[in-house]
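Every number here is computed from the coordinates shown, using simple stated rules; none is lab data. Quick caveat, the model's predicted, so the values are computed rather than measured. Cβ atoms are built from the backbone, for glycine too; each structure is taken alone.
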Structure 1
Amino acid sequence: MNEHGHIGEYLDYVVVEKGLSLNTRDSYKRDLDGFASWLENIGASLATASPAEVSSYLKHLKDKGHSARSYTRALISLRGFYKFLLKKGKISASPCSSIDIPRVQRKLPEFLSFEEVESLISAPQDNTPLGLRDRAMLETLYATGLRVSELTTLKLNDINLQVGWLTAFGKGSKERIVPLGEAAMSWLKKYMDEGRAAILKKKTSKTLFVTARGSGMTRQNFWVLMKLYALKAGIDTKKIKPHIGRHSFATHLLEGGADLRIVQAMLGHADISTTQIYTHVTNERLRKIHKKNHPRG
């Protein structure tokens, strides 16, 4: 069996057929290459790997200090790969079939309070073109729960202010429609009418949120801006993490009574169990509020 060839074939399959992201593909590649190298060192191969060897490899990862999440992801990578080989008729049985994936306790996502969100969104100087852009970006981020990468790659034709929605392209280029809300629509219109052309001067761009160079805003640039505005708003900058806007959006929606399935659709989660993590956040907050305010809490 051409082992490296089959790894490449599987990695193409997870991107093209399953629609997984290139980052996930890279993670799978690291896991499979690591297992292949470990097998080679003990005189074995991917084609002949046994359940005992898979278990030994996972123990090897634990002994090296890999986290439970890293260990679990490695097993998921191996299970997917061997399931693929089995489907292709390259092997007769998967060495991972009898190995259970351990349950990993998921860390509850951090989020900003409504007051903190209001302070952050109001931090840009909206009497300047760049300030208008930043205000529109923050309003859109909180109104839609987009990933920062989705926000910064929005095109002009992805926004429909007449009906009040935008089209987002998530992991694996999966398309979804997300409502904007009145505040985001108002600031987007103001930015597009008064700020965008002033930033571009005579340059042209199909990207919605632009820089003075005429190029689109990058994730890294927006990240720096978020930190600066958090500092200005008096928010602990340690709270400002890549998905803080997304986490705040989902948590506040659910606290307001939104249906979990609706939030799942707006976030673009393929599996509702990914969205359910936010219900644990809101339940925990309810417990804290009860304990603080109830006479017998």
Structure 2
Amino acid sequence: MPREKDFGPGELGPPWTVLKMLRWTSNFFEERDVTETPRLDADLLLSHVLDVDRMDLYLKTDEEVPEAARDRFRAMVKRRAGGEPVAYLVGHREFWETDLKCDRRALVPRPDTEVLVETVVDTMDADGDHRLADIGTGTGAIALALADEFPNATIAATEISSDAIELAAENIEAHSASGRVTLLEGDLLDALPDDWGPLDAVVSNPPYVKEDDPDVQQAVLDHEPAQSLLAGPDGLDVIRRLIPQAYEALRGGGWLFFEFGYTQAESVYTLLDEEGFEAIEIHQDYSDRDRVASARKPQ
């Protein structure tokens, strides 16, 4: 971010107030197409630097930002412009009203993944004594959301990455859920001991990005773990393994819920149908794109 001397006279000159910093940064992000949410990103970065709640920024719009804070903010803006996720820069991300620690050890939870949790909540009895498995837990976001919504459930969370397991453990402990969520390291449902079945539901946000997918920004691949994103030439390599494993682990009448790429709905439906699932439904994300599948194992 340019220093004050780099600007000519006018509205964006010194003194550098909170409002001016936010305006400059959101314009900078927008002009360079850094993010789809330029003002939100600016708000989150500046509130982090100033150690205030985001909404408190708007009570301080006319206050001048100290030079040391401006220097820290410039450095964060530069990193964000290079593609680093805001969640990694500020060290946390909210998901399902839970504040999660986030860093390079795991994929940043996306808002559309809340649709996956919503689908589970809308389908299953909130008070049921369920046995649930979150497959590929990452930060632990889905497992913690399920623990909040299903107070009587027993929840397993599996993850193949030892780094992600460490991060998920930190989040689970921070939210006092260690007694509710059991972390298991391993590949998909292979991580589950025999005594964890049969399951009432399998929930997953698996890798589903196609190799060389032009819709995926290089910045995402540069900063977030590729193992959590990429899944072969058509993006279905992991889902092809997940579906039969889930069918085997579920009780009769149990449910499989998972996220997928918005161009993959037809293939996902076919895979579920061929495995023998019934009541197959495709659910849309917040942009009205196909994003989540639900399916039931026959009784």
**Prompt:** Any idea which of 1, 2 comes out highest on percent of Cα pairs over 20 Å apart, for residues 127-246 alone?
**Reply:** 2
**Item:** Of the structures 1, 2, the one that -17500 was derived from, the read-out being helix-only ellipticity at 222 nm (-39500 (n - 2.57) for each DSSP H run of 4 or more, over all residues; to 500)
**Value:** 1
**Complete:** distance in nm of label points 7 Å out along Cα→Cβ at positions 31 and 87 gets 1.5 when computed on, of labels 1, 2, structure 1
**Item:** Structure with the greatest value (metric distance in nm of label points 7 Å out along Cα→Cβ at positions 207 and 255, set 1, 2)
**Value:** 1
**Request:** Could you tell me which structure in 1, 2 was used to calculate percent of Cα pairs over 28 Å apart as 51?
**Result:** 1
**Request:** Kindly point out which one of 1, 2 the value 0.05 was derived from, the read-out being FRET efficiency 1/(1 + (r/R0)^6) of positions 23 and 135 (r between Cβ atoms, R0 = 25 Å, to 0.05).
**Result:** 2
**Prompt:** Comparing structures 1, 2 by mean count of other Cβ atoms within 10 Å over residues 199-206, which one has the largest value?
**Reply:** 2
**Complete:** The value -0.71, -1.13, -1.15 for log10 I(q)/I(0) by the Debye sum over Cα atoms at q = 0.20, 0.29, 0.30 Å⁻¹, for residues 111-158 alone, derived from one of 1, 2, belongs to structure 1
**Message:** I have 0.90 for FRET efficiency 1/(1 + (r/R0)^6) of positions 167 and 231 (r between Cβ atoms, R0 = 30 Å, to 0.05), calculated from one of the structures 1, 2. Which structure is it?
**Reply:** 2
**Message:** Tell me which structure, out of 1, 2, gives 68, 34, 24 once Cα extents along the principal axes in Å, for residues 39-182 alone is calculated.
**Reply:** 1
**Asked** Just checking, which of 1, 2 has the largest value of relative contact order in percent (Cα under 8 Å, 6 or more apart)?
**Response** 1
